[in-house]
Structure I
Amino acid sequence: MDSQVNRMQTILFLSHTEADQSLGRAGLEALGAAASLQASLPGSQLVVGLFGEGAQIAANQVGGCGATRFLGVTGPDFSQSRYATDAAAVEALSRAASPDIVIAPATSRINRVLPGVAERVGGRADTHIVGVAVIDGAVQASRWYYRQRMEAQIKRSQLPWFLAIDPGSQPSWGGAPAPAAVEAVPVTLPDSCKRTRVTGMRTPAADAQTIRPDANLLLVAGAGWTKKQADGQPHVKEAEELILGCLKQARASLGSSKSLVDLGGEGQAVLGFLTHLNQVGQTGSTPRHQKGLATCCHGEEPHAVGWRFINERRAINLDAGCGWARGKADVLYVADAFAVLRKVNELLAQSPG
């Protein structure tokens with residue numbers, strides 16, 4: 001047991017920088033996990049490895065994290081996400097640090113290259129990690145399986161061990177910035193690594209964007225929005241206007257129950273802006289937001305599983321005996337979702353923020 005702890009001396013925090021050369025929220029959360037692990041391992045050291053257009057701004061941002069070294073692979077060739085160049089940068093940082101454990105944020109850019117780099121340096125990689133701790137003298141990682149229904153504690157003897165930390169699962173590192181000396185790690189790139197070029201970016205208009213992973217609020221729409229209302233008629237158009245109005249004014253992200261997404265395939269009226277990308281629970285995503293509001297949802301177990309990592313869960317439903325009333329929501333509003341959201345939008349319009 002002691003020998004295993006003694007082997008794990010170097011922890012490498014690895015991340016790419018953002019467009020402004022700073023460290024994003026996901027990176028700060030992974031750094032928090034790395035710093036916490038280092039504090040739990042006597043005699044261990046923390047090394048920070050950054051890659052991107054530049055690294056000095058990000059290094060100064062986290063200069064007070066207690067790292068003994070700051071390594072950087074920088075330059076125009078590393079400004080955009082590209083497998084060949086990102087993999088070369090991560091490999092160079094890993095070899096320069098000679099780590100036992102590598103902790104990185106599970107962004108799309110990191111997830112794409114981490115397994116391949118682990119193979120190159122003779123290590124192993126695990127993704128969707130939601131916790132790292134020292135248990136019984138050994139470093140163990142927590143991972144959810146089967147759509148968050150089962151949690152496993154895993155450990156590996158083959159090093160280096162690469163761990164991609166799921167965004168939203170860890171508290172962010174909140175230390176003070178401090179000047180940091182970044183050691184440049186040279187990477188020579190052949191022309192074959194630069195064949196893929198980013199020529200531009202296309203993003204939806206702000207009003208059309210319904211998926212916002214960094215939003216504080218997740219609004220989930222259930223199938224009740226398309227059903228007949230108190231007057232015996234469906235009001236799908238009004239439902240669309242109310243939901244989109246709330247998303248726009250609250251800068252919220254939109255989720256959907258599987259039943260509502262599937263209605264389109266059954267020939268029934270649907271909300272035109274919904275796709276399977278909005279689905280949470282069952283075969284959908286597991287979002288992580290500060291607050292969640294379920295509207296016209298019954299809250300069955302598969303859907304509740306999708307909300308496991310929402311910090312504060314609320315729901316609106318006319319049925320006081322629905323699934324949310326039996327402990328799956330922190331607060332249940334027994335009311336008509338149309339009326340509630342109409343009032344919410346009215347209040348949001350009056351809010352100066």
Structure II
Amino acid sequence: MAMSADYIRTSLQSLYGDTISAGDIRAWCAMNDSNYQTVTNKLAQYKVSRGSWNLTVREKMEQKYQSSPTIIPAQEQNLIPEKDDTFVKFGNFGDIRKIIQSSLFYPTFITGLSGNGKTFSVEQACAQLGRELIRVNITIETDEDDLIGGFRLVNGETVWHNGPVIEALERGAILLLDEIDLASNKILCLQSVLEGKGVFLKKIGKYVRPAAGFNVFATANTKGKGSDDGRFIGTNVLNEAFLERFPVTFEQSYPAPAVEQRILEGISLDLGIEDRDFCKRLVDWADIIRKTFFDGGIDEIISTRRLVHVIRAYSIFADKAKAIQVCVNRFDDETKQAFLELYDKVDVDFEMPSEEQQKQALDSHNFS
């Protein structure tokens with residue numbers, strides 16, 4: 001007759017005490033006509049080291065978890081993003097806002113080139129609607145423990161700690177998965193979450209259902225198919241079943257020149273700069289570069305984010321030439337020079353920095 005693990009443990013404990021050795025188990029097996037390997041397999045949870053078992057370990061662990069909190073409660077904090085007075089609505093913002101406002105579960109994928117306001121639009125939609133937002137920056141290393149949660153050591157106690165996905169589920173918040181195309185196949189732990197079914201926390205035996213208003217947004221530079229031109233190194237081909245769980249995909253473009261000028265003017269005024277002509281010329285410059293890029297004439301592009309960098313640099317250095325140069329120094333020498341020469345043609349008041357000035361600006365940029 002097969003003997004249960006509890007019977008074996010109790011019998012061994014009565015004969016040899018709480019701590020037993022391999023010799024004790026072999027002796028017990030001889031007395032009870034049992035197989036040593038079968039018995040040790042049933043006692044696996046009590047093994048503390050090679051050839052040693054502590055038959056009270058499980059009881060102590062159960063008492064420990066019964067007397068201490070299993071889940072760390074979420075900190076009471078306001079997760080509603082701050083409104084940015086310089087924000088200008090454009091592109092898909094209206095649709096994104098409608099989806100969030102509906103409070104329906106409707107996972108949304110937003111793709112587009114870098115620096116065109118994908119993340120910012122979701123943040124500001126939440127800010128305007130007073131909705132909590134939990135943003136998770138995805139990397140190749142992001143796994144279930146990072147997203148769902150896991151056990152942590154707190155004040156000498158091992159307790160469960162919710163990950164950002166569980167926090168968003170329980171709070172009915174917007175979950176923003178930023179740069180989702182950098183993820184590995186470990187992101188598949190979110191399959192049930194993207195179906196609106198919540199998730200079962202197998203490590204603590206708890207099922208978490210989504211609270212009203214919970215939704216998922218994902219941003220990416222690609223459509224989850226990798227980067228053929230190599231511009232976005234590190235992006236991966238995402239699982240087709242994972243991508244299929246996003247009902248809609250928005251393609252975010254750079255704002256139209258008039259809109260982009262309003263963005264730069266708002267930021268410049270916020271920084272105490274009043275130079276509409278400079279903002280307009282920057283926008284015209286970027287527009288020419290983008291058209292050339294999309295026609296295949298160059299391999300680099302000036303994003304809206306980089307134009308904002310130029311405005312901020314100008315507010316610091318009070319020097320347009322230096323502001324533009326330090327912000328295009330990230331490009332290779334040939335591209336940088338072409339960008340500077342193009343701006344020289346766009347802005348008649350612009351003085352092209354000399355080679356010595358360019359070297360000094362580059363040195364100061366590298367030093368910083």
Structure III
Amino acid sequence: MEIKRKIMLKQIISIRGMGQVLTVTCGLLVLCIVFGILNPNFYSAKNITNLLRQIAPFIIVGIAQSYVLITGNIDLSIGSVLGMSCMISATLMTKGVDPWAASLITIIACIATGVINGALVSGFRLPPFIATLGTMTVARGVAQLVNNNMNTDAIGEGAQAFRDFFYYGKTLSLYNTVWVALALWLVFNFILSQTKIGRHIYAIGSNIDAAKLSGVNAAYTTTVAYVVSAFCSGIAGLITCAAGGLGTMDAGNSYEMYAVAAAVIGGISTLGGQGILLGTIVGACVWGVMQNGLQFVGAPVALRNIVIGIIVIVSVLTDVIIRSGKSKKSVARFLGVSLKNKTNQGGFGGV
């Protein structure tokens with residue numbers, strides 16, 4: 001029995017990216033213990049349920065960014081697509097459109113943004129940083145224009161079922177927001193770990209030239225990753241709309257940072273081809289616990305931002321150094337420049 005346990009443990013640790021997940025999980029446990037000692041109210045049932053609901057959107061946008069990062073690219077439009085989703089859905093509801101029909105129209109608009117991102121990066125070969133910076137600005141503009149440069153009115157009592165489904169309702173003592181996040185994670189984790197398209201996503205992130213020679217359609221695979229990113233951002237936007245009961249033009253600001261943080265803290269490599277979505281959950285939990293815990297101990301917002309920003313920088317820097325070996329080569333590859341080959345073998349390289 002003991003031998004079987006050791007074998008099972010070795011198999012778990014040998015899973016690609018699992019070592020980072022276990023390390024970050026230990027760090028998460030330490031954070032929870034420290035914040036619990038500093039303020040016992042951190043462990044209250046009310047705070048735990050609210051904390052889980054707070055973490056759920058981080059998980060969703062973390063999934064979005066993880067898919068794109070694993071391909072070796074980046075998506076800067078996540079926050080703006082979230083804001084666009086919030087404003088489109090709320091505007092339609094205030095105009096009398098059924099909340100579920102409004103949600104469907106909104107998600108279709110978000111998916112279209114993902115297709116555009118994929119086409120710009122994989123079809124027109126724009127650097128992903130530039131392409132998604134452009135669509136980020138366009139999506140934010142749409143969010144501002146959809147209701148004539150004004151936040152919307154309250155979406156009304158007719159949308160109560162919508163609000164309960166995405167935010168206020170509970171199932172088995174957990175807010176529905178948490179169940180939505182877990183459902184998305186289960187679906188997209190299965191796709192990434194158990195399907196051919198998932199293997200292709202890892203392949204083009206590891207070595208796009210070798211992947212193409214093996215018959216992988218890099219353009220299609222990259223577009224799929226961006227569509228997943230936009231879809232998840234759209235769902236997070238619906239959650240934001242349900243939470244506030246109206247559309248706000250600045251919804252989703254800084255969520256690009258939240259998405260990158262959840263992904264890279266959880267072990268998703270900025271250089272592509274490495275990481276698992278289980279780590280994204282842990283990374284989102286670290287992010288949420290840090291924000292919640294520092295707030296509980298009375299730390300000012302500025303200090304919270306500094307601490308969390310340092311954690312993100314250290315996580316990315318550690319990944320770059322480990323993956324690249326030498327610091328000079330690490331910097332070059334992180335900037336998307338290969339000393340021998342300028343194809344997409346480094347972070348944010350494009351297709």
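For this structure, a couple of remarks:
- Read-out helix-only ellipticity at 222 nm (-39500 (n - 2.57) for each DSSP H run of 4 or more, over all residues; to 500), computed value -23000, structure in I, II, III: III
- Answer label among I, II, III for the case where Kirkwood radius over Cα pairs in Å, calculated from the coordinates, equals 20.7: III
Every read-out reported here was derived from the displayed coordinates using simple, explicitly stated rules and does not represent laboratory data. These numbers were taken from a predicted model, which means no experiment stands behind them.
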